[in-house]
Structures are given as C-alpha cells and as structure tokens.
Structure I
Amino acid sequence: MTQPPEDPYLPGRPDGGITVDRYELELDYRVATNRLGARAVVLARAARRLDRVALSLATGLRVSQVLVGGKGPERWTHRDGRIAIRLGREVAAGTSLRIEVSYGGQPGPVRGPWGEVGWEELQDGVLVAGQPDGAPTWFPCHDHPADKATFSVSVSAEVGYEVLANGRLVSRTPRAGRVRWVYEQPEPMAPYLATLQIGRYVRVGTAAGQVLVPPRLRTAALHDLARQPEMVALFEDRFGPYPFGGYSVVVTDDVLEIPLEAQGLAVFGANHMDGRRGSERLVAHELAHQWFGNSLTVARWRDIWLHEGFACYAEWLWSEQSGGWSADRHARFAHARLTALPQDLVLGDPGPDGMFDDRLYKRGALTLHALRCTVGDDAFFDILRTWTGRFRHGTVSTESFVECASAVAGRSLVLLVDTWVYRTALPPLPTARPALSADRPAAPASPGR
C-alpha cells in the first residue's frame, strides 16, 4: 500500500496520508433551494506511520462533526478546502481508519484553469462533472486519480425527479413526498469520476443500457443514440470486454458546452441531440472512456493523453466501421492541421493549461495511429486488448503503456512513443498499412471529455 505522490497539476493534493478503500455517502438534497445535508463515511488505511490525516472538501460546505472510529478526534479543522484531522495517537502504516464527516450547505462548482468544475445546478436539477478536481465540491475525499475505491451513494430528493449515481440501483424507496435512491458501485473508481445527476427525466431502457432524457428530447435522443450497441460491439472487439456492469446516458434539458463522462455513464446537453446524429462521434468518444479513463485511469494527470488520445482514436475507429472516413484519412487530416499550429505542446506533460487542448486529443490519437501503421492491425489491436485486460480497474502511465506495447509487439517501441509523446516537433506519419475502410466525407469537430 503506497500513497500516490503529489501531482504538480493539482498542487496541495494529496496530502492526506491515507489510501481509501470505500466511500459511503448519505445525501439529502432539496432541488428548489440547492440545499444539501450529508454524511460521508470514508473507510481508509494509513499509507505510512502518522498521527494526522486530511481530506479535501470545498470550503463552501460547512462541516458540523468529524468522527474517527466512532469517536471525536483530538482536533479537526476545515479551511482552504481541507479537513485536517489530528488523531491523538500515532498509527502504523496499514492501520484501518473509519472517518465520518457530517456536513451540508449549498454546493457549487470550483473555478480554476478548467472553468467551473464539480457540482452544477441546472434549470431544474443537478449535474456533477468532477474532472479533474471537482469531487470535493460535494463529498470529502482523497482527491487523487490513482486512489480508487468502491462507493455506496444514498440520495433523498423530491418526488418527480430521477436520480442517477454511479453503479447499480439497489433500491428506490418513496416516503412522504420524497424518494430515497441507493446506488452501489462495486468496481473501484477514482473520486473525480463519481457523479450525481438529478432531473425531470424519463428513464428508457435500450440495448446498450439506459437513457435518462427530458420528455421533449426523447425521440431525438433515442435516434441519436440508437447505434450505441454497434459501438459497444466494435469496441469490445477492438478493446476487450466492456469493463462495468452497465452503461447509462443522461441528456440534460440544458445546453452543455461539451459532453462529460463518468464511470459507467455519460452526460450530453440538449444541444448534442439534434435528431440527425450530428454529435455521434462524441457518443463514441464518451463510450470509449469507459475503457480509457474509467477502467484504466492515469496515476498522474500529465498522462491524460492515455484517456483523451485513445477516446479520440475510438471516434476514428467508429467512423471507419460506420461508413465514414477511415482512421487513416482522419489521421492524415489531423496531422495536416496540427502541422500548421504551434509546436509547443508536450503530449506526455502538457501542463495544467494544456490538459484539454484539442491538440492533445489529436496528437494522442495520431500516436496510436503511428503505432498501428508501424506494427500492423493484428499486433496493434492485440496491444489494446492486452492493455485493457492487464490494467483493468487499475491505474496506468505512459511508461506502463510502452512496456505493455513492446512486450506484445515483440520489439521495443520506446523510441516511437518517445518521439510522439515527449518531443514538441510533430513527427511524420508512417506509411499506412493496407485494408483500411472506404471513405465518405466527414467533418471533424472539437473534442469532448
């Protein structure tokens, strides 16, 4: 058991001294007033010998009580987004800790380099978009992508609203004008991937999972999402088995700048469902994140190309499969565009301001296409299936990808990846292998997350 190192992209996190095994959240929420009353149980272990621990929680939420092992600790404080807890005695590495936090208030997003992230009120409901540092806007956590845990989330809200959290719906209990929803997420999950979605939706079962959608958008959304089963089949063939127990899509009644993924689900705005599949590449992108980002999660944010580059390449694979441009044509189009842009981005360490730069998405996908052109289709897709299988529900890095790819290909790929990932100059694309799909015109657009 090792505590993840501090990530310079999120200074000050983690400093908790713990690794978390499980979060148990009990939330009581009033939609009309955006009022949250909550209790969180954090089941953790000491990562080293220590006499104090810490969790992240937005300062806008007020903590009323902290217990450790059912008793009050020697001392605790909540300031600057951090709950600091003095245990009163030193504990050895590996010691189990049960930390209970009672808190409440009016949650809201955190503002930073990536805009507003975390808890967000809609016109009539809520969404949570936690990537990369929004989890503490609604629950106390050890906010690091490498510290995955299982989750249980109980939410009480007014009758008339659908409530969705990660994992499987265990129970739904109406009582006195309110409904208590309980979700269980058994696969380990990074805190930023935890989400809560509340709205006046209809819940529709489909062959690919369930869709929560406002009644006025039902027809358009079901049409635009109708090819998800084919996407799942393609991605399972290329990437390996779908890694979770189910998949949900939420379509808000609000306009969203970009779609968002969380573990086991994706969120689209009303503007993404036009009834003409105008955003279908984004549907593929968010679905692909279930393999790349959610099951396989970077240990450090500097390696985010392992999420976004792979999801972008999945868009190209879906285009190739569904009668659009081949992946090779997408790659050469993207390469030509990047050649005309500034060559100042290091894919493997883009800095906080570059994490969601469109160039990172495209150059990440180009790195994979260069690998595919170099080793051939059989070896390339064998690499991807081995990669997702070996690190299923785990954490990954560029170094572990290079090691895995080289082992499967039977040759060192260090130089190829280094050229694409750690140098600013854009390398030329290798010559394409034959047997790529027929093309038809398609218009590339901006990325999703």
Structure II
Amino acid sequence: MGADPYLPGHGTTDLRVRHYDLELDYRVGANRLAARAVLTAECDAPLPRFALDLAGLTVRRVAVDGRVARFTHRGGKLRVTPARPVSGQFVVEVRYGGNPRPVRGRWGDIGWDELTDGALVASQPVGAPSWFPCNDHVGDKAAYRMTVTAEAPYTVRATGVLTGRRRSAGTRTWVFERPEPTATYLAGVQIGRYEELPLGPGQTAFVPPRLRRAAARDLGRHAAMMRTLTGWFGPYPFAEHQVVVADDDLDVPIEAQGMSVFGANHVDGRRTHERLVLHELAHQWFGNSLTIAGWRHIWLNEGFATYAEWLWSEASGGRSAAAHAAEWHAAIAPRRPDLVLADPGVGGLFDERVYKRGALTLHALRGRVGDPVFFALLRDWAVRHRHGSVTTEQFVALAGEHAGTDPSGLFDAWLHRKPLPPLT
C-alpha cells in the first residue's frame, strides 16, 4: 500500500522513517558486512505489522521498542510483527550481515558493489536495500548517522559530515552525520585507498594516489562551479561537498547527498568530463536537497542538472546554452515521439530525452519569461523547497507566479504531450 507506482515492490507510505543509525563493520577482502541498524519511525494509524526493504543479507534479530519481534525475510522484504501494534513514533533495531551484493533489475546491478580494492554504493533507484533495512520510497527522507569500520589501509567516505574517527588494532572507524532529510537512494558509502585533494572551501576530493595529478586538473574549477551555481540557485544546501574518484571504471557518475562519485575513466587530466562534474554538483540542489516526491517527476532532477551543464558551458567561455539547445533539439526531433516528459514510465526513467528534453523545457521557459524572471524562479524554487519533496505541478505553479502570465500552454506542450514542440 502506498508504494510508488513506478517501483511497486519498494517502500510504503504506511510509515515514515525519521532517522537511520547505521553501524557497519566491513571487511574488504572477504566482502563481509556485519551490521546493526536502528530506525526511528512513525505512523499515523496503529500497525500490527509492517515491512522494510532489505535484499540479499541475513537478518539475525529484530526488536521493536526494545522488545524482540517476530519477522520473515524473503523476496527483498523484511516483514516485522512486533509484540504489540506500533503507533506514533517507534524504534526498530535490526541486526544483520553477510556478503552484500547489488540488487539486480532492469537497470543492471544497483547498490553495494565490490571494487577491485574497495567498495562503493550506487543506489539510484533501487539499490539502498542491498546494504541496510529501509523504507525505500523516494519521498521518505530521513536523517542519518553512519558508523563505518574498515581495515586500516582504507579510507571511508559516507554521506554526511565526519564527526568522529578512531583507530584500533588493524582497523579504523569513521562516524558521519547527515542531519538533512535524505532519500534512501542518496545515502552512500565509499571505501578505497584514497588521498585527500582540497578543492575549495568545504570541498574535498578523495582520489587514488596514481590519479592525483590528473584529478587536480580535472577538478580544478570545482570551486568556481560552486560559486557560479550558488549565484544561480541560492546557498549550497549542505555543509560540505565530497568528490570521490574510484580506482575502477564506472559506467556513469554517482550522485549521493553531499557527494559526487566518479570512475577512474572520468579522469584524464584534460577536463574531458567536466560537464559531468558540473552535472553531479547541480544535483545537490535539484535531486538531493529538492527530491522528487515520486519517480514520474524525474525530469525535475535530470532536466535541471542538464540545463545547469549548458549554463556553465556558457558562463565558463564555452558554447552557449542556446547552441546546446539547438543541437539537442535537432538530435531529438527525428526520434519517434513516444515519451511524455512529466510521466515517462518506468521504462523511460533514464531515457536520454528525460535529460535533454527536460533541459529544453527550461530553455523554452527562459526564452518565454526572460533571464531576470527565469533565474529568480530557479533560485526561489531551490530555496523555497530546500530539503523537501517536490512535484512537477509545484514547479509549474511557481513558474506561473513568477511569469505574471499563464505559462500552462508552454508546459502542456513540453511536459504532457509526446510531439516535440518547436524551439522558439
């Protein structure tokens, strides 16, 4: 009941998780995880039983409000029957472990993944249950505390501010706090042999030693990007930004709350992939601070981050946003018009047109209302809904407020109809 229609096997609206406290003890060589999760949750109506998402690991014990609870665990669902029905706020403790592995699905392997020498988490959209019990609903955002232990040679980074670190015989333990509401797919842990590379105030990269020089070049304009995006979209929504470069190749970069993750193949010392660095940074506003309330609204993530790429290209002396728009309009136009941007369907969730037509929608809006109104709208959108969940309908309504005229015709053509409108 209440699951997102795109991902009906994940999450529920029967309960809301307010805080995750995760204790993870991970051994890289054995890919072995021993873990404890404490979830502080709440519900509006009494629940005699409830379900959490957890895949591929073994549950040893579940307690609810300090009392041992009965449970079953199969098919990626941990179904819990507490000693008595829960209501209001309640606390769930789960002790579990095993060999974490990604969740397999239509997008490939998603979640906790082994590297050649380390591990990473890439959870969008269904991978969070591969490493912790959760309510894997995109609209259920919570605060996090992560305590991660790994062997001493490894550096651990997780979504959050590092608040503690300690050593013991052969291991190191790292404690991270993420007080801002965070969707489950945006919680992440990255483990590897990394060196620190300062990028700017509150901005640090963690890179393999062999890639340090190339990464310093490729990430050399990160502080300038941060200043530019802050000027467009308002204050950066978190206390820090971490960039992690894995020592393995990755198909695509990974976004997490306050963190961007790239593969070794995204670093070449020539800034070949700088647009991806900007794209992932823009997601901190659009996707992370403002998280979509349901997956059908994904253009609010990807269209905005893609248009930020075009804006940065123009601002940094590259091709203009108009040139990018003309190129991509010409590229999309010959394709069969079979996607509705405001509701692309689960099969179209990561369709290229969600990214590019989403950006074209913003460019068309910019042309309609003019730069002063357009950029005031983007800033208001990011600041007004900071750390919230958003919908297409909310953006359209706010655009109407700023435009002073009715933009519904433009949005209807770009968002709700399949044919590609002309770019005027």
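Here, each number is a calculation from the coordinates, and none is a lab measurement. As the structure is a prediction and not an experimental result, all values here were calculated from the model. Cβ atoms are built from the backbone, for glycine too; each structure is taken alone.
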If distance in nm of label points 7 Å out along Cα→Cβ at positions 196 and 276 is computed and equals 3.8, the structure in I, II: I
Source structure (of I, II) for distance in nm of label points 7 Å out along Cα→Cβ at positions 116 and 236, computed value 3.1: II
When volume of the Cα convex hull per residue in Å³, for residues 156-347 alone is computed for each of I, II, the largest belongs to: II
When distance in nm of label points 7 Å out along Cα→Cβ at positions 20 and 260 is computed for each of I, II, the largest belongs to: II
If P(r) over Cα pairs in 10 Å bins from 0, in percent, for residues 148-243 alone is computed and equals 14, 39, 36, 9, 1, the structure in I, II: II
Origin of the value 2.8, where distance in nm of label points 7 Å out along Cα→Cβ at positions 180 and 396 was derived from one of I, II: II
